[in-house]
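K.L.:
So, here's a batch of structures to check.
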Structure 1
Amino acid sequence: MSELVRYRLEGKTAVVEMDDGKANALSDAMIDALRAALTRAEGEASAMVLTGRAERFCAGFDLRVMMSGPDNAKALLSRGSDLLMRLYGTPIPLVIACTGHALAGGALVVLTGDLRIAAAGAFKIGLNEVAIGMPVPVLAMELARDRLHAAALPRATLMAHVHTPDEALAAGYVDEVVAPGEVMTRALAEAARLSALGRMPFRATKERLRGKTIDYIRSSLESDMRALMFPGG
């Protein structure tokens, strides 16, 4: 695996840990490493736990690339969207162990999990696009619509609310909040429980549950990116 991502097997569970030494931004290299880890996990594991470094889960798309020009931003968003859709539709159970801050694209990574365990603490989880002058893209809106409670959706998207872990639990970003030292223990326990489910019925049911959203996001990605980067064009 890349130095940005550590991969290990614990029994039948693949543990994938993001750690770039900073905020775990979704750079091209991080996306490549995560795609490779997911491919490996799908081939040899019964479930996967995706986690981050202490206090930093994922900061979202690499701002250096996003600010370096529309072509570079479009390319990064396209590759990142493909990763998110692969995570969202992976045929093996995916448990997110959210170790800390998860903003913008990082919050979307959280939303891809089948079950999501978050660390308690002074952490920020949410889609802050509108607050920083960007529309929420279709990719983010549809993932949020799928996973968040209906009453929480306007505040989480239109109002750009950034949630504490407990607020994230109430909104539907995560399924459980535990002490930081318990996050991996709980994530591994849930991965083991989910891995006992039959792989074929799990895969087929997930496709029925999420396939329409994935297809819609993929089919609208190109036009939505044009609208985001060239408004009115």
Structure 2
Amino acid sequence: MTAKEVMKDLESMGSEQTRKIYKKHGANCPIFGVKVGDMKKIVKKIKKDYALSLDLFATGNGDAMYFAGLIADETKMTKSDLKKWVKASEWYMTSEYTVPWVASETKHAESLADEWINSKKENIASSGWATWGCIVSMKDDADLDLKKIKEMLNQVGKTIHDQPNRVRYAMNGFVLAVGGAISSLTDHAMKTAEKIGKVSVNVGETACKVPFVPDYLNKMKDKNRIGKKKKTCRC
């Protein structure tokens, strides 16, 4: 399929009701209002297409940018591609989901995530922490620098409440990801979360809540899900 054909299909799937919901969730870009479940009908036809994903992301349309992340070929994505994507991602659905999902599956994952978490820009820093959350959720513990990740937990514990709004949300998600995916660091993540306490994030006119990490980790323990890795974070 061409980008023009996909855009036509996405537009036909859009609705005013979904568009209003996305606007309440901070969508500050042109958007059709397409439900993710409906997008996946097209994803099944395409599977992965590197060039098409770049073309769709470049449209600046929120639905197309999200869709691009679902079909992006991680084996072909370059650092330059991902840096362009993160700079263009001003809506958190793209900056904290689409970009981290794709970046975390590439060979550039850790270097980019490290670069991004130090950014002064809220959308880029939040992308960095979200990317690290995906990395620890997928990568085998043996392939992770656990000492470094423990130090990152300490950093979050000391600085989270001084960070911009969406960075706080992404940092909180990182603590949850580490505690849930790396069993040897679950206790440290739990202590970090207890030290942090409840994280305040402005979620606008939505019913979204910021996960209280200790509660979530305890639920994961009860369900014997601690240490279980994901094949992908894309959804």
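Every read-out reported here was derived from the displayed coordinates using simple, explicitly stated rules and does not represent laboratory data. From a predicted model like this one, the values you see are computed outputs, not experimental measurements. Cβ atoms are built from the backbone, for glycine too; each structure is taken alone.
K.L.:
Determine which structure produced the value 14.0, 41 for Rg and Dmax of the Cα atoms in Å, for residues 37-132 alone, calculated from the coordinates; the candidates are 1, 2.
P.N.:
Values: 1: 14.0, 41; 2: 12.3, 39.
Clearly, the read-out refers to 1.
K.L.:
Name the one structure among 1, 2 that P(r) over Cα pairs in 10 Å bins from 0, in percent, for residues 85-156 alone of 22, 56, 21, 1 was derived from.
P.N.:
Values: 1: 19, 53, 27, 1; 2: 22, 56, 21, 1.
This value belongs to structure 2.
K.L.:
When mean count of other Cβ atoms within 10 Å over residues 77-84 is calculated, the result is 19.2; to which of the structures 1, 2 does this value belong? Intermediate values should be presented prior to the final figure.
P.N.:
Numbers: 1: 19.2; 2: 15.9.
It was calculated from structure 1.
K.L.:
Looking at structures 1, 2, which one was distance in nm of label points 7 Å out along Cα→Cβ at positions 45 and 205 calculated from, given that it came out as 2.1? Please list the in-between numbers first.
P.N.:
Values: 1: 2.1; 2: 3.4.
The value was obtained from structure 1.
K.L.:
Quick check: 16 is what I get for relative contact order in percent (Cα under 8 Å, 6 or more apart), calculated from one of 1, 2. Which structure matches?
P.N.:
Working: 1: 20; 2: 16.
The value was obtained from structure 2.
K.L.:
I would also like to ask the following. For which of the structures 1, 2 does the calculation of mean projected area of the Cα convex hull in nm², for residues 5-60 alone return 3.9?
P.N.:
It was calculated from structure 2.
K.L.:
For which of the structures 1, 2 does the calculation of distance in nm of label points 7 Å out along Cα→Cβ at positions 21 and 189 return 3.6?
P.N.:
1
K.L.:
From 1, 2, which structure was helix-only ellipticity at 222 nm (-39500 (n - 2.57) for each DSSP H run of 4 or more, over all residues; to 500) = -15500 calculated on? If you can, show how the numbers build up before the last one.
P.N.:
Details: 1: -15500; 2: -18500.
Considering all the candidates, the number was obtained from 1.
K.L.:
Distance in nm of label points 7 Å out along Cα→Cβ at positions 69 and 125 was computed and gave 2.0; which structure, 1, 2, did it come from? Present the calculation step by step, with values, prior to reporting the outcome.
P.N.:
Working: 1: 3.8; 2: 2.0.
Working through the options, I get structure 2.
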